[in-house]
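Once you scroll down, you'll see the structures, which are given as structure tokens.
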Structure P
């Protein structure tokens, strides 16, 4: 099977294939999902396409500044709580109905949907529009001998390990089938037919996987609809940040914007790296720590900074291993100390370790001494920096946004500009 990271040529952008297109993007509003969509939309708009991005209103200014038209996404509780339980996909059914008028008004040649924005995919199908999926992290589907996604387990190196994960495959399969049944129940509410396959929220025509191919575990066979483009990198504008003075190696502490609300990792890293022959720069990412954090003499703490401007100066990045932070560091040639806190962070940390570009520290071990020792190991072994440098060289030669835009243009090329819906449903 062809390597899905080699299907689009970064040297020869395809724009415009058959002339400018009308493209609707839809993305969940968390930075890890909205930012890759903005990166893709910016590139498509720069190529002369008319692009709409449906996401949370907080990103409107940035969307419009990058040359796109903004469409507000329905904003209401998505995840259930004890006080306000939701049935599976209840929010998606409601949002799909609210998104149909947007699709009718835009009349898009293609709809590109973030993997968490299943409502837009359902709405596109209701309107008879072809839709593609944008996956802003590693491919979440499993394969024979793979550990369960997001478990944080590494790809097994022995036949015994592979046999162990194969023996647990029925449990994973049961969860996938339950997800299919829940999605089909939502589809039934909207008048759509059921799907026989699992992972129905991922397009069978085009799935853009916006990560490094070096972070993807090898598969015997890749779905031909999958294209690994490389990271889609975008960040909010920010000025220069003054670095701590001196010539010692610079370490950036970059906590998550969504996990670890107590800023446990930030506090532990500052405590553990104080007194080391390092310069430490830390950001709170505009999140107030639960308690006052002592800042050692070799450190500086800011509320926000530009990763793109700061990371190239760093010898290492200490982070929770959110995908956006992880791939930004690797694109800058900087190895990571990954301290996963939740979500898919354990998976990302495992992939960085498997690729040889980082060291993983289990959540239960995160503390001053453990962070200090793990960082010493990361900095002492030049293989981590060398591998991160190889990833940076790959990113420099393979612009993820350009490759993803190529894929979207090819997706549109099978459809004439302005062609109406193929199959409409009420």
Structure Q
């Protein structure tokens, strides 16, 4: 058999599918979070209080929760190509329709519909990556894909600020309505592109040689045999009640409370520093740009580690401490921004190793269900974070206590994940990636 270089095959696959998935997730993240910038004009226009905005922003995640696992199971049945295309087309249409909201009730309805329509996209992409990349490379590949998250936040912030200001009054519409129109269209267009470009399995990849396909399929099949769970719907559903899944999920809830609590409210926090709208976008972008760098570097450092817990726990502890510091520094804008930057560095850096955890214990359909369940339940933190921020801010008329609350949740989640250490101690040795 001709010689196959594993690293060369991985590079070929990465160049083929990662840039497009990268782009899709950028659009996804912008569409779920652009309300944080729309709020600078929208809240006053349609009568949203801080508590109403916090609840509405978080309803996206409440709606997403019950549909994540069924969506991933549908992807197992119908394939990534068809199912991811369906998700993108529907969420794009919902984003466009959000431009027509007129008050709190319609705001709540559109956030609920957006959550339902986008359910399954993120865990579906992670599951899709497990079809293409062996475990040794998976954390690094997830890092490359997830770098789209801070990039989306960094790029979306100044773009959203620009749309709010430049389009305000065009055709008689306020800037925040144009924000949803302009940023919803790419999802619809890319949905049609996805149907043409995505390939469900390596066996269908004509751009890989026969030997490369055989090596990749054989390696992934060998790794699947290490799983302690068998394929099948019943066995996969049992995965959701596995103590390892539940522990990772609890940490995810705490992490997401901090991440989205900060993300949805940071533009309004920065607004209290008395800066123009465009500068709000640029200042919001800075922590996310730094987070992108941290995610790549930390993901590379954690590559191939058989016990990646420290690469999740340490960044989370750093982020939690930084949020506590930010809460005490809000009257000093420069120092507060430094603290928020450090917090986002920690929150982003932990992501690749965190999302690789399920693949260390499960395989096949069990991996799909574990990823979907963890994403669904942990995303409930995306409701509680913004909602608690809105309630505490409205009650105390300050962001200080609310920001400290976010830091406390992140630290609790980091410490809880240490309970996963025994599971790694009893895990079989990973498959060695030999060339053939």
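Read-outs throughout are calculated quantities, based only on the coordinates presented, and are distinct from any laboratory measurement. Remember, it's a predicted structure, so these values are computed and weren't measured experimentally. Cβ atoms are built from the backbone, for glycine too; each structure is taken alone.
A few remarks follow.
- At a computed -26000 (helix-only ellipticity at 222 nm (-39500 (n - 2.57) for each DSSP H run of 4 or more, over all residues; to 500)), which of P, Q: Q
- Structure with the greatest value (metric distance in nm of label points 7 Å out along Cα→Cβ at positions 372 and 388, set P, Q): Q
- For distance in nm of label points 7 Å out along Cα→Cβ at positions 220 and 396 computed as 3.9, the structure of P, Q it came from: P
- Calculated for structures P, Q, mean count of other Cβ atoms within 10 Å over residues 148-155 is largest in Q.
- Highest-scoring label, criterion being relative contact order in percent (Cα under 8 Å, 6 or more apart), among P, Q: Q
- Set P, Q, criterion FRET efficiency 1/(1 + (r/R0)^6) of positions 4 and 180 (r between Cβ atoms, R0 = 35 Å, to 0.05): the highest-scoring structure is P.
- For FRET efficiency 1/(1 + (r/R0)^6) of positions 20 and 404 (r between Cβ atoms, R0 = 30 Å, to 0.05) computed as 0.95, the structure of P, Q it came from: P
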